[in-house]
Structures are given as structure tokens and as C-alpha cells.
Structure I
Amino acid sequence: MSEIGAAEPWAIRETGVPEDDELRQRESVFALANGHIGLRGNLDEPELCGMPGTYLNSLYEERDVSYPEAGYAFPERTQTVVDAPNAKPVTLTVGGERFDVRTGTVRRHERVLDLRRGTLVREVEWTSPAGVDVWLRSERLVSFARPSVAAFRWTVRADAPLRVESDLRVNEEPPEARDDPRASAVIRAPFEPVAHDRDVLVHRTRRSGITVAAAVAHTGADGTAQAEPDLLRWTAEGHGELRFDKMVAYRWDGGEDVRGAALRERDAAASAGFDALADEQCRVLAEFWSGADVEIDGDPEVQQAVRFGLFHVLQAGALSVPGPVPAKGLTGNGYDGHTLWDTEIYVLPVLTYTHPEYAERALRWRHHTLDHARDRARELGLDGAAFAWRTITGPECSGYWPAGTAGLHVNADIAGAVLRYHAATGDETFMREAGRELIDETARLWISVSHLDADGVAHVSGVTGPDEYSALMDDNVYTNLMAQQNLRAAALDEHSLEIADRIAIPFDERHGVHEQAAGFTRLEEWTFPGDRFPLMLHHPYLNLYRRQVVKQADLVLAMLMRGDAFTAEQKRRNFDYYEARTVRDSSLSAPVQAVLAAEVGHLSLAHAYLAEAALLDLRGGGESGGDGLHIAACAGAWMALVMGFGGLRDSGGRLSFAPRLPPGLTRLRFRVRWRRARLTVTVTPGKVCYEASGDATTFHHEGTEVTVADGDTATFPLAPVADRPAPPSPRPPSPR
């Protein structure tokens, strides 16, 4: 049995050996990645593995989509992430006995994910069944400085003969498929061999035709190598101590000699050595944390968790070019490795305000897929661009109509992310080369899907908003408000602006709240007690679609993304109404509910939702965490702190803050980038202090314009906010 130890500010420490039912979730937690390549946190010995998991961004295999009954414009093929050559397995034999922590006596077993060094270290003290004492230490990293390189250091000591077999394996047997719509399809033996020798394996996916080269080198000990089409094995023997370093470089489909490129990058890494790569890693992470760190006093568990989340956001998005930021990052195969709208709404705000160069890369990838989006729009009989609901390289991969094709808001989400990035950076080169075209093409889509009724009101009918328990609705408020923003930013012609100005925003006068979509507040109420969650796995969608039950924040998300469209009183009434109907069957919900709870004065509730989002994967609460981390929830912890308690907003391209603290926190400090300035915001119970570096920064504090010059500070009393009692909820925040 193992456990994640007491909260440490800069490390995640596991003590004990994970049980079989813990393996997959811990492999996600201890995954290492850089956005380009990713390694699940498997133990070294291949027998103890929940899911192998080595991922290369945009390495996928195609498979056919079958339907009980076909329909026009249903995707015929989809893309599924596949395991790349796996360089993690090392088999150790001590005195003729195989090292296996399930046998003998484990005196100590510890793994540490170091958030400042970007390394995973494992130390084991074990006594073999024959009575030989063994000490083992392994360390691994996935380099941020060298995008295609992973490095390992292995040391073992025992007073006995030692033998290690260090492998590079292809076409390993995948785990069995799970009966869960979020799980990946199982693709067996996706690769066919192309070439191999003692240094490199070259393979090609059978249908998508992607060529992958993996080159490996071992240094520090003498050994022999053997090569087979699907296996490279390096074997070394000794007595007393064996130590070696292992460098692996991956290259795949870039219109180049992938074998030669992999060998060159492997050689450069081997020449530099493990210590040099570790130093490079520390420097990259020091720069990252200088801009992204969020400090809190009063809740060490959440302090650890928010840094854990930010570390994995970096690992998902740092070097994603020329690929996407998948919903699970490169920590697992959940959702088939697809990217969804999570990226633009949850991940990119974090990157935009801390390290905008990473956000730009993700948006340029969207632009790179624009032709696919145009083709999809034509297939649907629409103008402009219809971006995929789920994809790896651009084509639509979702065969589920209500929450796929009908989720048109993804297009306005992308446009909104472009507007946020431009406002925060002033990057005119990006707008000229990519941003303007993304805004204009998505705006053309909204013109073609909207219509004016006899009263001159514009409607968007038959769509699915963020709440996937309310499908094919008319005038979803979130969708309409985001489309309105998109149309106004494009300003293509008078007709497009007329649609924006006249777009329907349903409001229920009887209840005094906005309707999530037209008619929502007239649906039957749901009787929640005794229901198991997530509801979609225990109830037919027919029962969900016709009742007032909300899977995840929808109207509440609209109040975050388009807060300028609501009054303060409307926000309070709306929040309380939808809190009583939201079951949070998605990891995307708690962060948004935390932000709005803080804004409307439910401060303790906001703190509870912050903790739920931050601890979701770290403490094993994520129902699909074994298939990879919930990267949006990782980003959502930052949102809950910075947008919730820091009160950061960017309506109309204007930066503003309205800070407040919940009773349990005594200090909050975070940093944001705005144009060529960095602003440090420190919130304590009595005051808020803004410190600027770089250019002078202009923003609004509680509605008042403030300008802070380089090196100066501005301090204000913290506006008192009463902690309102939490409204009723069918599913209160998860307890600690």
C-alpha cells in the first residue's frame, strides 16, 4: 500500500509500493512531459504497470467509426493516440533473483516528483527472498530545453552479482478497454517495423502512416546491445554496484530523415550528459515559476496542489508545437488523446497571463488546422469555419452529434482566446498572420447559423452549450454571448453587427434569472437524493435532457467569460439558482463555480470548490484520472485563485482586479503578464498591493483606474466582503 505524503510546497512524495488498483492513477500523477513527448510515471520494472504510456504529440492511428444507423456528415474515421516506443523498462537481477517489490522485503520505497527540478526520483531499499540487501535509485526527466529528449539515471548497489536489461519496446500489449465514454479505444500493434539496429528503431503506423524513430544510448557502464524489429535491449553485468545513464530521442513525421534526426539529438544529449540536462531543466523551471507561481498562506494542501497543477499545465503546453494541447496532456490516453474546447477556456488563460509564448503556440496550431475547419463547415452547409469538437490534427473525431457537432461554442471559444491573447500581449504580428483570420472565419459561421425572427431578434437554434445534459437547445446564453463577442470583434459588415446587437439572451422574469437556454427554467425539476454520479453512467440521456439538471457550469461560465453582460444582482441570483441544479459531473465545473462563488460573496464555498479542483487528480478523486490527468482542472486551480480571490477580469480587453480572501487564507500572491510588464499582486486580509516591473501598467482596481510604473507599488485597503452562506446544492463540494 502506498500514500501521497503530507503536503510539501515543492514536491509530491509517495511512500510505499502502489497496489494494483492504485497504479494507473499514480502513473498519471508522476508523469513527465514537455508538450512534445510524455512519459507516464510507470515504475521501472515492466511487470508493475497499469498502462505503459509513452506519447508523442500528434502521434496517432486512424480507426473507423461505426454507427448503428449512419447519418449525413457523421465522421467516418477518428484518431486515437498510440503508445510510442517505450524506453522506461529496466529489469534487474540480483544474485540470480529478479528484483520485484512484490516479493522479498521492502524496507523503504519512495518516489518524489520535484516541481522545481522537473525530475522524478525513486529510491528503494529491498531485501531479496535470498536475503541480499539492495539499494536502488532511478531518476528521469523529459527535457524542456531539448524537446525530443528523455533522460534516465540508474544506480543499484548490492553485495551480489548484478545484471540489468534496459529496453526500448514497441507494440506493447495495451490495457483492456474500459466501459466509459471518456476512455480511449484499444488499438493493438499499431506499428509496423521499418528499420532497426543497435541504436535506433524506426516504425510506421499502419493506417495513419506516421513514421517514428527512437534512438537510445547508454553510458557509464559497459554493456552489450541486441536488436530486434520491436525491441532494443542493452545488458550490463557487475558486482557490488552498477550505474548507467540512458538517453532517448524521438523524431516523427516532419518531412525529414527521422532516423538521422533522432540519432543526432540522442548524440547531443549523451555528449552533454545527464547532469547538464538536469541543470538545463532547473533553469527552464526557475524561469517558469518566476512568472507563474501562486503563493498562498493558510492552506498548505492547496498550495502544493496548485503548484502540481501548474507544473502539469506547463508539461502539457510548453512545447506543443506543431500539435495541440490534449485534454489529458501527455499523461494518458483518455479521450483518445483529443484536444477539446478545454484548451482555450481553461488552459490558455493561465498561459496567456504567465507565459504568453506558450499560448501563442497553441493558437497557431488552431490556425494551422483552419482548412480542416473550413472543410467541416462546408460539409455542414455553413459558412466560415467549424472547428472540431474533438481532434488531434484538425478533422472532426467526435461521432456523438449532440455534444460534438452541436457544440458550436468551441468556435467562439477559440475567437475569445485570440482576443484575450491580443489584449494581454498587443502581438500584432500574430494577429496579422493568424489571429484576425481565426476571428473572421468563426464570425462567418455565426452569421450562417443565426436567423432573425419576425420581431428582429437574432437566434441560434439547436446547439449544445457547455452543459452536455441540455442538448440541442435554442439560444444557449453562453453560446450566444460568446458568439456576440466574436461577431463584434470581426465587424465584417452591418448585418453581422445587427446580429450581435439583437442576439437573444433568454431571461425568466418569474424567477428573476437568466435561462441557461430558452425554456430551461420551465423543464421538470430533478429529484437528486440517492443518485449516483456521474449521472450519465446511471441514467439514460432522455431523462437528463428533459429536466433541470446541469452537468457542469454553463450559465455560470457565461457570467465569467462575459461578465459585462450581467449586473451584480443578476450574478447573485443566477449563481444561487444554478448552484441548486449543477451536479459537477465534469472536472470543468468546480473551477468556474469557485470563481463566481468568490465574486458573489460565497467565499467559503469558493474555497471548497478551489480545493476540489486542485486536489482532483493529486488525491485520486478524478474518476478517469488513471487515463491521464484533467489538465483543465489543473489550470482551474489557478483560475479559482487568480480570477476568484484575485478578482482578475479582462472584459473588453481591459485588465481589472477585485480581490477578496476567504476566511481560511491569510495571504495570496500571484503574478500576471500584461503587455511588456509583469504585475505582482499580494492580497492580505487588510490590503492589496500591486508591484510592477517592466513597462508602466494600467489596470482597474475595484473600478478605479490605476497606473503603476516600473519598480513602483500601489496599495489599497481590501474591500470588505461578507461570507454569504452557501446555497443548496445537489452535490456539495467534495470533502477533504
Structure II
Amino acid sequence: MRFSTEAVNLLVKQYFGIAGKATDLSGYDEWNYLITASDGKRYVFKVGTDQHGAAFLRAQVKITEHLAFTSVGSRLQQHYPAIDDQLKMVPVLIDGKRYYLRLLNFLEGNFWAASTVRPGSLYADLGNFLGTMDRHLSTFSHPAMHRRYTWDISTAPDANRKLKYITDPHQRRIAGYFLLQFDTEVQPVLSSLRHAYVHNDANDYNLLVTNGKISGLIDFGDMVYTALINNLAVACTYAMFDAKDPLYAASLVVGGYHSAYPLTEQETDLLYWLIAARLCISVAESAMNTANGSTNEHHFVTEKSAWELLEYLIQCNPVKAQDAFRKACGFASIITKDEYAELLAERKKYIGRNLSISYDQPLKITRGALQYLYDDKGGTYIDCVNNVSHVGHCHPVVVRRMQQQIARLNTNTRYLHDGLEEFAAALTATLPPRLKVCYFTNSGSEANDLAIRMSRHFTKQEDVIVLDHAYHGTSTVAIQISPYKFDGKGGFGQQPWVHKAISPDLYRGQYQYGDAMAGEKYAADVQRIIAELKQQQKAPAAFICETLLGVGGQIPLPDNYLQSVYAHVKAAGGVCIADEVQVGFGRVGEKFWGFQLQEVEPDIVVLGKPIGNGHPLAAVVVTEEIANAFNNGMEYFNTFGGNPVSMVTGAAVLDVIQDEEMQRHARDTGDYLLQLLKDLMAKHAIIGDVRGHGLFVGAELVKNRATKEPAVPEIHQIVQAMKARGFLLSTDGPLHNVLKIKPPLVFTRDNALQMVQQLDAVLSAMQ
């Protein structure tokens, strides 16, 4: 139980000979009291317990004594000796419990957090003050400071155990991401860094400011022996709070520190990750304290600012931060003006000539962070198009599970391993009951190839019906069933066993928006093909289409289209294949799978891209009847398909989609994005159509809404201009005039708003 102020008055009088009046001061750890003596002089009285440890409390006395006669001594609190034994830390026994009493002088000044004006010189002075103090502490040591401590940035990985208390999936992802990067960027070099005895808590409630200068630093309760740079990282963290330009503010602190106590390039390069790690410790502690019902306001005082700064940091390219910190110390910049001529020449020399590069000015992407991509020049880009990284680039849950499994075992499916059956069971649980047998491959192309092969085994037929402009992959068979490829430049034309049905495009097609029977009318073209095959004594082996058309133009299928088509195909003995490679796993929002939007059940579902979040994994899921027909004596073996790492990866992606409610997020964010684009369409005539479901969105650009002439040169300019503004988009459609928007599912409403605002600016400038 905390001492009453009356009891404190007696203790201060008894042990330190001062008659005064005590006032409670809030604190994170020890009990703190403000003592106002009868002569008006003020003191701070601290009460510790064995929980804090006598040795550690003595170390606080020793470190302030060490600094007392240095150039920073006047800005630090000093301890008063007791009147009897001159001890500066007095142990007392009260009601059978031991307490440790300390009396310190009171430092004048305003807390940094309360200072409303913070000139650049103040940030530089903070750095200089800390650098000077750390230089003086280079000759200090105390064994009690060698401890494992929650608030020591070096122990940041311990915060992983507390991430579960962060209830918001978006926030939990960000904290998890930065802790993952700490393991990669900091942990391997931590032991080689300079270590020192440091204050470790130059926060905005421990720093005092007077007349635009640092006038004091209080509370050595967090001091620890740790990497020297951690002390600066803590100060930078709090200096960045509420700053108009957080990175600039931190760079001023870094420059000030370096002027007093020179840093190394390695130390400055780690600062970005150390600042993020400190924030992760903070938000994880706050979340745990919330879960445990804490009412101590100090447990939450910086929580809001910490989350705001983490949001800022994940949008800040670490290269940009590292370069800013290097420049603050006078080190050479790590950002070059390289236009990649040499790299492009090497690529041309060693890589196939027909592998294209996005954008007129190529990007060299060096790192991904959820919905953000970072280049080597400090640029940050919001990824609006890489649907392969379905749950986000470097999602911490997925990456860690992959790391753990690949460190343990990776082999083929001729050995038993639990992951194969467990992932297959989890995957089929998301599908209709008839779809219960899985075949794992390495890519969507390979999966589509296998699906066609299986349909032929089952039906004993060869012909395949596809949609015009469709794309199903890069294998030989996949190219042969992809009009987008075989009708295009360099294509070999249509095979006699491939039949193209009209693309059910409600914007450009024969049957358009407002026609309630458009789905059935487009489906009639499939029935026409079936009838023609029948005249030749043939029947379709399969009908295959994406459940929303991707390369075909980001086109949602008309109502009742697949219901009618599937009925025609099944009546003819054919197999219905749903290509969910770009569409599935909750992307469409309303449903988990695209085919569910059409209220149909395919015979085969092909999965790829999002299934492994960028890891090479795909699957074909079929009915038992089709699986039995395929089991004709010839073994199906895929060296890498179904390997333990892939299975763990796929299971992790499924878990993340469910645990982080990504399907609901895709629906809500997608609806918001679609409405923003439709509002923009009302303003800019170049937007002819906006369509999609969830985070599968297309905006078709035209020169004239009446003629629908495709705005091809214009869309190219728009994509380049958006890239210059930090948004990565691409084009699709048979006329190459559809803006393709298929971001990772972690894409937020704020991202959507920013993207549309910038698109508005680009379109306005073009007018």
C-alpha cells in the first residue's frame, strides 16, 4: 500500500531532517512525492522496495555521483545524505517490510511534453546533452545495471510474446513486422556494438526544458548496461512525438549527439529499427496492461503517440531514414543517382529478353512492408497492384512460420508429414463439401495445366471452352487456353480444340448494364459452342474461366452467368473449372471465393498467387469422382508440390486471413474505394466505368464516353504520374485501358483515400 502524505512527512523529517509538506507525484515504478519545505525549497522523495533491489537503487546513487562534477551535473538530480549515517539510500523496516528511501533535489523546468515551442536548436541541444552525458559515463560501471530489462531495446524480441494483447489486427501486424525486422537487422550485430551504462529513458516526461534549452533530466530508474546507440534511440523516439517532420527532428538529435560523442555509420544505420523496436515494446506493454485491467495512467501516457509514430515509420523508407541520420553526422550518403544502366545491361545479358520491366523509369525495390514497397533511393510506394502478396509483404506471422519450418525440414511428399494433411483439411473446409481432394503444385500456371489434364481424364474428351481475352498462365497448355497470349503478338494462334466464348463485358459487350438478362444471353454463346461440338460428335472436356475476369479487364461476371454456363456444360458432360488464382481467399469481400458470388459449385477449383503470399504454391481441388478418374495407374508426383514449407506457409496465410478478419476488411475497404472512384468518375469524363468487388477493382479510361475509344496514351501517363506520387498501379484489359487495382488485403481506407486524391490531382493536371 502506498504511503500517505502524512507518513511521508514524518519519514522525511526523521531521516533527512527536513520539515515539509508532501504531495503525491504519479510515477511508473517507484513511489514519488514532492516535498515542499517550510523555507519554500522543494525536493523529490522516492520510496523503493525489494522489488527494485537495493543494489540497483544504490547504482542510481552512484551514477548521479559520478556525473555530479561533470559538465552535465547541474542538469541532473543529486541525492541528499541522511542526517544520522550519511547514507544516500536509507533502508527502513516498516510493518515487517523493507523500504528504501531517497531524497533528491528538485529541478526547475517544463516537461518536454508540455513545451509548445520546440525550435530545431532544442532538438540539437537534447542530442548534445545526451552525447556529453554518455561520454562522461564511458568511465562508469556498476554490476547492478547488468540486467535483463523490459525497456532495454536489446530485449525487444521479448515483446513478441505480448503481441497477442494488441486486439487491432492492423496495429498488431505493424508491431509484428518491426519486431521481425529487429531479428533480421539488429539481432545479428547486437553483440558487436559498443555497449555502455546509460540512462535509457530520455522521454518527454523525464526531460526538462527552460528557455529553449535542456535544463534537466530526471529518473534513472530505467538505466541499464546495453548497446550505447539504444540510449540515443530512446531519445529520438520521444523527440519524434508530435513533431511536424519526425525524421528531421530525430536527425537534429542525432547530429547534436554526434557532435558531443561521435557515432559510427553502423550505429546510425540501425537507429530506424531501434526506434521502431522501442515503440513496439511500448505498445505491447500498454496492450498487456490494458488486458490486465491496469488503471495506472503512466502505462498508457504515450500509447497514442507511439502508434502514430509507428504508422509514420512504416511509411518511411528505412533507406531514407538511414541516409538522414548519416548526413546528420557528416557521413557519406547511401543514396546514389544510379540510373541502373549497368544493372539493366546485366539483366539483358543474362535474363530472357522478353521479360518486361514496369514503368519508364525502372524501380529497384529493396524491401517490402505489408502494403508498402521501398526502393533503393529512399522512396516509399503504396502497393495498389501486387495481389500475390495477399496478406501483405513480409507479413510477420507468415514469415516466422516459414522460417521455423525451413529451419526444421523441407522435403517431398513421399514422406509423411502432418502439414500436408492439415493444410489440405483447412483449405477444403473453406470450399463446398464436394470439393475435397487436393493436388499441390508450385504455380497457378501448373495448376491450370493439371486441371485441364484431369478434366480430360474424367470426360475422355479433349475440347476446352474459354473466354475471349482470358489468361490462365505460362505453361504450354495454359498458353494454349489463353487468348490473351495466343491471339497476341508472338502467339501461335488458336488450337482446334480450344473454343472462345464471348467475354461477358457489361461495359463494352453486346449486352450491357441495365439488361437484366445479360448473364443468360452471354451464357448462350457457350451453349452455341457446345451445340457446334455436338454436330462434330464431340463434347467439351471443360469450361474454364476466372470468376472475375482479370487480364480480360477487371470484369465482374453478370448475374446468373455462371449458373447458366455451368448448367450447359454439365448437361453436355463437361467439367466446370473455376480459376481463382487472382480472385480467391476473401479478396472479393462479400464471399471467400469468387464463384460464390455467382452461387455455383465448380467441379475443379484452381488456386494460386495469394495461397502462399508470394511463396511458390498453388493447388487444384477436385471432387472425389474426378480424383478417382485421374488415379488411372500413372503416378502423379510433384517434387516440390506439397512440401512442408509450402504447407506451413499456406496454413499460415489461411490463419492470418481468418484471425485478422481480412475478408471483412476487403469488403469494407473495397466498398469505400469503389465509391471514391465513382465519385471521381462524376468529375472526370476520362473514367468511363468503375467496377469490381472488394479489393478487385478496375477503372476503364476512355477518350470519349459515347464512343468508348480507349485512352491508351493517357493511361500510360497516369500510371507513370501515380508512380511518381508514390502509388504503384498497372493496366489491364484487351485494349490496355483499364486501371488495375488489386492491392494486398492490408490496404487501408486511408491508403484508398490517398490514392484517389492523387489520381484526382493527376487527372486534373492532364485536363
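Only the coordinates and a few stated rules stand behind these numbers; no lab work does. Source: prediction; values computed, not measured. Cβ atoms are built from the backbone, for glycine too; each structure is taken alone.
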(request) Kindly point out which one of I, II the value 1.5 was derived from, the read-out being distance in nm of label points 7 Å out along Cα→Cβ at positions 325 and 557. (result) I
(message) Quick check for you: by mean count of other Cβ atoms within 10 Å over residues 37-44, which of I, II is greatest?
(response) I
(request) Kindly point out which one of I, II the value -12500 was derived from, the read-out being helix-only ellipticity at 222 nm (-39500 (n - 2.57) for each DSSP H run of 4 or more, over all residues; to 500). (result) II
(request) Please state which of the structures I, II yields 8.9 when distance in nm of label points 7 Å out along Cα→Cβ at positions 109 and 573 is computed from it. (result) II
(request) Identify which of structures I, II gives the largest calculated value of FRET efficiency 1/(1 + (r/R0)^6) of positions 285 and 533 (r between Cβ atoms, R0 = 35 Å, to 0.05). (result) I
(request) Compare percent of Cα pairs over 44 Å apart across structures I, II and report the one with the greatest value. (result) II
(message) Using distance in nm of label points 7 Å out along Cα→Cβ at positions 13 and 429 for the comparison, can you identify which of I, II gives the largest number?
(response) II
